[in-house]
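Following this line, the structures themselves.
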Structure 1
Amino acid sequence: MTREAPVVLWFRRDLRLGDHAALLEASKHSKHVLALYVLDEALLKPGGAPREAFLYGCLEKLDEQLGGRLMLVRGDPAVEVVRAAKKIGAAAVHVSADTGPYGRRRDASVAKALAEHNIDWVETGSPYAVTPGRVTKPDGDPYRVFTPFHRAWTARGWHSPADTGPSLVDWVEPPKSLKIPRAPQVSATLPEPGEQAALDVWHAFLDDGIETYDEDRDRPDREGTTRLSPYLRWGNIHPRTILADLAGDDRVGAKSLRSEICWREFHADVLWHRPETARKNYDKRFDGMRHDDDPEAFERWCAGRTGYPIVDAGMRQLLAEGWMHNRVRMVVASFLVKDLHLPWWLGARHFMKHLVDGDLASNQLNWQWVAGCGTDAAPYFRIFNPTTQGEKFDPNGDYVRKYVPELRSVGGKAVHKLKERPKEYPEPMADHAHERQVSLERYGKITS
């Protein structure tokens with residue numbers, strides 16, 4: 001390969017130009033690079049309108065950074081990537097590795113199709129600080145529990161950020177390109193898309209939020225989380241960038257944030273080794289768990305009309321913002337699975353439809369963690385009481401009142417344990433104490 005022959009950089013979950021390992025590698029092979037994005041219906045169709053709208057916004061920002069030189073095509077990547085590479089006489093196609101189940105199958109198909117035309121396939125880096133599959137036990141087996149994975153992940157370390165940007169290469173003028181689609185109409189208020197927005201959010205948090213992060217991240221009534229999850233999902237910022245900025249920082253908040261990043265990497269690693277867990281129970285014993293079939297109960301949960309204020313606030317935040325506080329995600333998930341006895345995959349699918357940060361590994365395996373069928377030693381007895389969770393983590397009721405307007409007349413933490421309900425707010429649809437016992441009895445039947 002000569003440096004005069006152009007190459008393709010196929011963007012996927014890496015919609016940025018800074019700290020981009022695949023771009024750096026492409027620049028070593030050629031100074032002429034075609035930026036390509038493929039609208040793949042296999043990914044767009046199940047994605048949901050909020051995520052699609054945010055994606056298109058990110059593509060617009062990326063195109064601006066590229067001076068209008070992003071080539072956009074639609075169709076089967078195994079056809080469209082080859083076609084784009086052939087049009088410019090590319091010697092290679094460079095990518096950040098996609099480690100998800102569909103991405104791995106798709107990429108194998110694309111690489112095979114390219115090889116038939118003597119075009120190289122080059123993977124460099126991934127959306128993770130440490131690519132899934134690389135952190136293993138000494139005997140080569142994968143980790144099944146977070147804490148030892150965290151120790152090994154930390155000990156292994158990660159590369160420094162790649163020194164890249166828009167001027168690193170000469171971007172090839174696309175031979176033909178679709179216009180970026182108009183974003184679908186969404187009722188949710190979405191975050192500002194793109195790499196610069198991601199960096200702004202991160203730097204603001206690093207200045208003002210890291211000091212109290214360990215405590216505030218569990219408080220939905222405070223702006224205590226990083227709000228970086230949509231940007232990490234689409235690769236507007238790489239976790240390596242965040243970890244580099246936290247290097248040597250021994251504050252409790254910095255340690256806590258590194259741990260949260262590791263949880264994201266752990267779930268991706270689990271999915272790498274067990275791709276079927278995107279749809280099926282990690283713990284096969286739960287295949288025998290009895291679930292209820294109650295579409296009406298599911299619809300009430302989706303709409304935030306359960307009669308439990310913290311649950312309803314969370315579900316309404318999801319619809320209003322395409323995002324939900326992580327603590328509340330656990331509470332609403334526990335309510336669906338262990339109070340309503342509905343299967344976790346129904347809730348996971350609803351989340352993926354509405355979350356702008358919907359990530360297959362994190363979403364599905366967090367749901368399994370709450371449901372008790374995931375990667376945890378003794379998890380099923382972890383049944384969140386929605387009332388006490390609300391009182392503990394939203395002690396003044398501010399979060400509930402923000403998203404449940406029917407309860408704005410109820411002051412303080414009394415909003416979590418209503419003595420008198422406004423007539424427009426529903427009665428609790430389940431007795432938590434009773435349904436907790438039902439869940440434990442059902443669990444006993446699959447473990448006895």
Structure 2
Amino acid sequence: MTHADPPDEIHTPVLIVGGGMVGLTLAVELGTRGVDCIIVNDGETEATHPQGNTLNARTMEHYRRLGIADQVRAAGLPADHATDVVYVTRFAGWELARLAMPSVTEQLRDGPRSEHMKLTPEPLHRANFFYIETILKQHAGTFESVDMRFGWRLLKFEQHDGFVSAQIERVSDGNRQEIRCDWLIGCDGARSTVRQALGVGFDGEGGEDDSFMRGRMMSSYVEAPGLLDLMPLTPGWHYWTVNADARSSVAALDAKGKYVALTRVPPGVEFADVDPAASFRATVGADIPIKLLSSKPWTAGLALVAQRYQDRRVLMAGDAIHLFTPTGGFGMNTGVDDVANLAWKLAAVVQGWAPPALLDTYEVERLPIGQRNTAMSHQFASAVANLEIPPELEDGGAAGDAARKRIGAHLATFTEEFRSLGIQLGARYQSSPLIAEDEETPPEDSP
């Protein structure tokens with residue numbers, strides 16, 4: 001449901017700030033339960049620049065429960081597309097290592113015999129999040145209880161005894177609206193207006209700018225249909241170029257020539273002075289036609305978790321409370337799991353079958369998971385950043401062959417970054433007052 005010019009003040013049980021993957025998933029979760037909510041997002045549309053590329057098994061289980069798993073699997077790479085992770089010197093150079101992984105078609109065909117389906121009926125899916133946001137927005141719009149206001153932003157809010165007052169503004173014309181909500185949920189990303197207004201800081205690691213995947217990076221959305229014809233190797237899904245001067249992480253988006261490439265911004269160079277197309281050509285190792293569709297700067301190497309997830313009637317989820325480096329693909333998936341935990345509790349409180357104190361368990365349960373998942377992602381990122389590249393790696397002859405064999409054997413051990421079933425399915429809430437613990441020693445946590 002959408003809304004044009006509302007009255008002077010309106011009441012809603014839940015106000016969601018932020019209409020990305022996490023905010024939209026929360027809107028769908030609440031819509032499924034018949035809970036009235038308003039979701040505001042300062043952009044008029046969903047994201048147009050690629051983001052992450054992995055919807056893990058737990059996220060796909062949530063989308064199965066919400067009735068959209070089939071739609072999600074139809075987005076992104078075709079079901080029969082290879083999902084191999086391939087390490088190369090450059091696209092036109094040598095293949096160093098390959099982590100062979102089955103396509104979705106192969107996993108679903110093999111059923112429980114597939115490694116990824118021994119524990120779940122929904123194996124992970126490779127699809128960029130900007131495709132999935134469209135599906136989530138369309139599905140959220142089918143619920144009468146969900147009032148979607150894209151093109152609106154939160155200006156301010158204030159907590160009172162029993163409610164939150166907020167003011168939102170339509171970006172296009174400055175029209176302002178007063179909202180009275182029972183609960184305000186900040187799903188508004190890394191620069192969260194909600195978190196900053198609460199004065200909540202981050203704890204964790206990050207801030208270095210000393211290597212690839214640890215510091216200033218450029219994300220480039222490119223169209224290069226000739227790349228597949230150029231590559232002297234079997235296509236995969238995710239490519240890592242490994243060389244002394246042009247390392248990158250490149251993911252195929254649609255099997256038709258569109259890619260998202262992550263490259264390092266050289267020390268001392270401003271973002272505005274970087275030529276993303278030239279950076280991509282350097283990773284290719286050949287001068288092929290490239291169309292730059294969009295680019296944006298970002299910072300890698302972060303493993304930050306908010307000091308608090310809740311302040312009275314204001315709660316937060318997703319990047320507003322935890323910042324990841326994309327190694328492992330844990331960030332958005334942790335956010336979706338956040339709101340799956342939060343949504344049923346909000347519904348219980350709003351519908352009157354649980355006391356407000358139930359929502360206090362959200363932080364108790366989810367903050368340790370944020371700490372666990374960011375730590376593992378940072379560990380994977382450090383392994384990539386600390387990779388020592390032999391100077392003779394791209395040389396011909398015996399010395400080059402030996403260097404490529406040596407580094408290829410090392411790269412072949414990076415399997416857990418792309419599987420990590422323990423992270424996907426192994427969350428447990430040992431400190432939760434909702435869980436009755438037994439006297440047995442919990443099993444050791446493992447990715």
Structure 3
Amino acid sequence: METEKKVVTLAYGCQMSERDAETLTQISREEGYMSSDDLATADLIIINTCCVRESAENKILGKIGELKRLKEKNPNLKIAISGCMVQQPGALERLQKRAPHIDIWAGTHNLHDFSALLHQAEQEGKAAEVWAEPKLTTESTPLAEKGKLQANVNIMYGCNNFCSYCIVPHVRGRERSRKPEEIIQEIKDLIASGCREVTLLGQNVNSYGKEFSPPYDFADLLHEVDQIPGVLRVRFVTSHPKDLSDKLIETVAKGKNLCEHFHLPIQAGSNFILERMNRKYTREYYISRVQRIREFMPKASITTDIIVGFPGETESDFEQTLDIINQVNYSHAFTFMYSKRSGTLAATMENQIPLDIKKRRLQRLMSLQNEKSLLWRQEMIGKTFEVLVEGPSKTNPDRLTGRTRGNELVVFSGSPDHIGSLVNLKITEAGTWTLVGEIETEK
């Protein structure tokens with residue numbers, strides 16, 4: 001009896017990378033592979049990569065090096081590297097020389113054609129293809145693994161913004177929006193398979209549909225998704241502040257299943273730095289958008305991304321970033337030191353900031369935001385929130401975890417029967433990143 005082949009897929013980076021990894025896994029399953037988590041017994045290992053920061057690339061390169069030992073032990077093992085890191089101009093040749101033990105290389109624009117590369121590698125030993133530009137207007141990809149409680153759904157691909165520090169437009173291409181009917185059908189299929197929460201993905205979801213005629217924008221899509229029977233939660237990332245419309249804010253506020261959580265990257269609090277970053281908005285405009293959200297949803301959760309140590313950033317510029325944190329009251333912030341990316345405008349800018357200064361500023365930023373995050377969650381103590389129960393806690397399997405509509409993680413005691421359902425939890429304790437609650441009533 002022939003043993004079923006196993007595939008292990010590792011994803012690095014953003015939720016779009018995770019969704020791409022799910023696509024690659026599903027394609028492999030359709031080719032006769034069984035999903036696995038055990039690298040040592042795998043017949044096919046796929047790494048979907050990220051190149052937004054140097055630290056991510058270094059981690060990936062380290063993992064690629066580790067896999068060489070598995071290849072030596074099992075010459076029949078196939079290893080595939082895909083995604084943004086491979087898509088960078090000139091990267092394929094450089095990576096192939098560095099890692100000759102890799103069998104398959106694929107860029108971001110041809111992941112849907114992974115089965116052809118897999119067949120080629122099985123027949124010829126090696127396969128590599130990286131399209132310079134997408135050849136399809138929109139890409140239809142296989143559903144994520146069926147039966148999952150939560151799923152990511154791509155609504156668009158690419159980015160037109162060209163922030164001066166960001167490599168994404170160079171590796172994801174220009175913006176392409178999927179047809180609304182394709183997205184709606186994908187979500188209906190996911191719901192039929194047991195999914196209850198979907199996250200709509202795009203580099204800038206707020207610019208969804210700009211190429212459509214007659215007009216149909218992201219707010220229209222959200223409203224339509226909100227009406228799908230069986231959907232309990234709808235989330236979305238990422239929103240570019242310059243395209244956050246009143247119509248979108250009002251749509252979320254009026255929605256039944258649309259979560260009151262906005263991930264709204266500020267990146268810097270100084271207008272001088274924002275201009276150098278090519279963000280196309282000012283701090284004043286950003287604050288006006290936050291105020292508009294609070295006007296319609298006073299308790300909405302707002303999270304952000306912040307970069308410290310961007311070229312030319314002075315102490316005064318940095319202090320303005322700290323001031324933004326004090327003004328906005330973020331529930332959480334993803335904070336990073338500026339990382340030079342080859343091929344971006346910022347990489348060639350003068351006045352690059354020394355590492356020790358970047359580290360010091362990052363520490364100050366994190367300390368302030370941690371204080372704000374703790375205060376935000378402490379204000380939730382004694383109040384009741386609707387929570388979608390996700391499963392056992394990773395740190396204590398005897399307890400369950402779930403998330404509020406504002407994307408706050410809550411740990412509580414409950415029955416496995418609660419998984420996949422909505423419960424009302426009264427918050428009893430609060431930490432910097434996690435809440436503790438107790439069940440009041442089931443919905």
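5.7 is what came out when distance in nm of label points 7 Å out along Cα→Cβ at positions 12 and 244 was calculated for one structure; which of 1, 2, 3 is it?
This figure was derived from 2.
helix-only ellipticity at 222 nm (-39500 (n - 2.57) for each DSSP H run of 4 or more, over all residues; to 500) was computed and gave -9000; which structure, 1, 2, 3, did it come from? The partial results should precede the final answer.
Numbers: 1: -14000; 2: -9000; 3: -11000.
So the calculation was done on 2.
Since every read-out is calculated from the coordinates, none of them should be taken as a lab result. Quick caveat: nothing in here was measured; it's all calculated off a predicted structure. Cβ atoms are built from the backbone, for glycine too; each structure is taken alone.
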